[in-house]
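Structures given as structure tokens follow.
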Structure 1
Amino acid sequence: MAAGDRGRRRGVSPRYAAIVRYQAVVFDFFGTLTVASAPERRVAAITAVAEAIGAPPEEFRRVWWETWSDRCVGAMGDFSTALADVAGRLGVPATAEQLAAAAELRRSGERSFRNLRRDAVSTLRTLREWDVDIALISDCTDELPDEWDTLEVAPYIRVPVFSYTARLKKPDPRIFALACEGLGVEPAGCLFVGDGGSDELAGATAAGMTAVRILDEGTVHHRFEPVNWTGPEIKSLSEVLDLVSRP
């Protein structure tokens, strides 16, 4: 984002105002812009990290997931620092070499979970062609913001908000407010699209946005926890265009 661009009210140009009903769309990232990954893949990835530092996998996974709320808001530092912290809690004397190897495994694993839905880029491109602004809110650790600019979707998303750098996570209303502030639009002018993790759909609704859940593709169900949502649902990102365009 260019310096000074954040918070500048752009809005929909008069050329497209008659065909769109929202000023902006706010997307979740994992499971929304990306293809859902089965829980088994997540378990395998974190097990590989545990084995790299010589930690018992089951105990490591338990503590790793218990600390998610702290890790995703940066309270435990970057991955290497958080990993050393968890190893210490488990009494595992991980060496610097082991921690470095585990960090590389982690980054490689995280990249494998960023495969985009096939209609992600085309949907974002069309929204921008319509002058509909775009933001992102993602609960994540340091890997995503560190490598954000390398992703194909990054140029289309003017306001990316990451829990790790914002020090807030969904469904805290302040993280939705950050996206709106960055876009320069009111919540009522935003459509939020997410798969439902972190209670984000209820959070977006409470923040004043219109929320819609996007379902997992095919038979993969990647959420560890159930999603409590009785509102509107879509099956593909291209359906966002139908929701944004006026009838």
Structure 2
Amino acid sequence: MGPRGWGPSGGFSVRGFPELVIFDLDGTLVDTRAWWLPVAEEGLRRFSERTGRKVPFPGGEKAWSLVGLPDDEVFRGLLPPERQGEWEVLRDILVPIEGEVLRSQRDFLFPGTRELLGELKAAGVKLGVASNCGPDYLEAVLEGQGIAPWVDASFCRGRPEGMGEKAQMLREAMRVLGAQEAVLVGDRDSDARAAQDAGIPFVLREGSGPEVFAAAYACCAASNQEGVRDCLARGCFQGG
């Protein structure tokens, strides 16, 4: 496969931007560090109460490393090995807490997120969301943080039914929105690998940690939303 991308020398673009931009959520649009750790700790406290056996909080570094993984990996990862078979119990406790926080009218989007989405939308760019989360969390972010009006299509594990790996979400977003070219903006190695598997360029939203593969694969990297906008406007090509 030859170079994939957009820009003045080829590819598909809308007023200088890519035809379709697909965003990850946590660490990309949502400043998950601002709320995740106390929510995870509270979820484990309630889990301990419900099950009658105390589970210690695994620590901030461990809890943060789980953000962006599929639900089963997140909730198993918060539990000690001997309790990981109970991950669905923890999920059923923790997901509603997440929803309450995200719908609490507190702003957990990174500064400049609404401006970025608004500018892209005004330019005629198609916008998608692809996340490893479950449907309840996806809805809590889209509705609770007020970004649903900008998003043309959103995908997560199990939405639509049967949806699995993020690369599948990216291909489905292109199909549903009729896009010939797209770019993924994400913050994790897993995002970059999904973009690679789907054969599309990747822009790294820095800040989640030392994501070695993502940094190597990304055609552009930015530490804030203004920088992401500049990456998208600059043009980006990657070999496939």
Structure 3
Amino acid sequence: MNEKELREQAIKRYENSEFAKDIYRSLGKSKAWFFKWLKRSKLEGENWSQSQSRKPHQSPKRIDEMMEQMVIETRKHLENKLYSQIGALAISYDLNKQGIISPPISTINKILRRNDLIHQKTKYIPKGVNYPSLVISHSNYLHQIDVVGPRYLKKDGRFYSVNIIDVFDRRNSTNPERRQNRIAVSKGLLSSWKTLGIPLYEQMDNQLSMRGSNHYPHSFGLVIRLCLYVGIQPLFIPLREPWRNG
């Protein structure tokens, strides 16, 4: 006999003038169990003996559909921005910048997973092309520079890090900046030269802030001119091969 049939039998016995105490004791049930189903039999019609879901009609942790759509749209917007971060922190920062109170980071990650918006990075496969390389013999022979970011800090916002490393002895200089433009890169270089010394070569990638200007592609940008001014030879890595930098 299943639970539904047990409930129906108990109420039928009660309607046949059997004492309630004798009924629920003989069935191995409690007094509360019996009177719960007696009450339902009188109030809920012919389906009274069926179990009801305990799940609340409204879950306090359920993600608002409009907010979920905003998270998805923000993610897609960031994906279309060159060099933009697209993770939960970046989405949260962008929503707050729009004046929208962002859901918790864990909630944003749940939305991304549920909508298949978390992608595994493809492993870089070398092209098999050999490029000439310098023979590093001492400190301040070759420095490598890279700009990492954007990154985000709670209650502080977005920042970038201009990182420079001496390839010979691995000494490094880390310089946080609000932007990743030519001014920020130049400030990072000047700071590194004060602490690490001035190298013979400064290796960098082909990021716009380092190579110059799209409007004047045949002119030297600020970073190149700064290096040449202090006697440093700028050295650019091959296009689309950022792994060659540090």
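One of 1, 2, 3 was used to calculate Rg and Dmax of the Cα atoms in Å, giving 18.0, 63; which? Only structure 2 yields this read-out.
Here mean count of other Cβ atoms within 10 Å over residues 39-46 is compared for structures 1, 2, 3. The highest value is that of 2.
Each value in this text was obtained by applying a stated rule to the coordinates, not by laboratory testing. On a predicted model such as this, the values are computed, not experimentally measured, just so you know. Cβ atoms are built from the backbone, for glycine too; each structure is taken alone.
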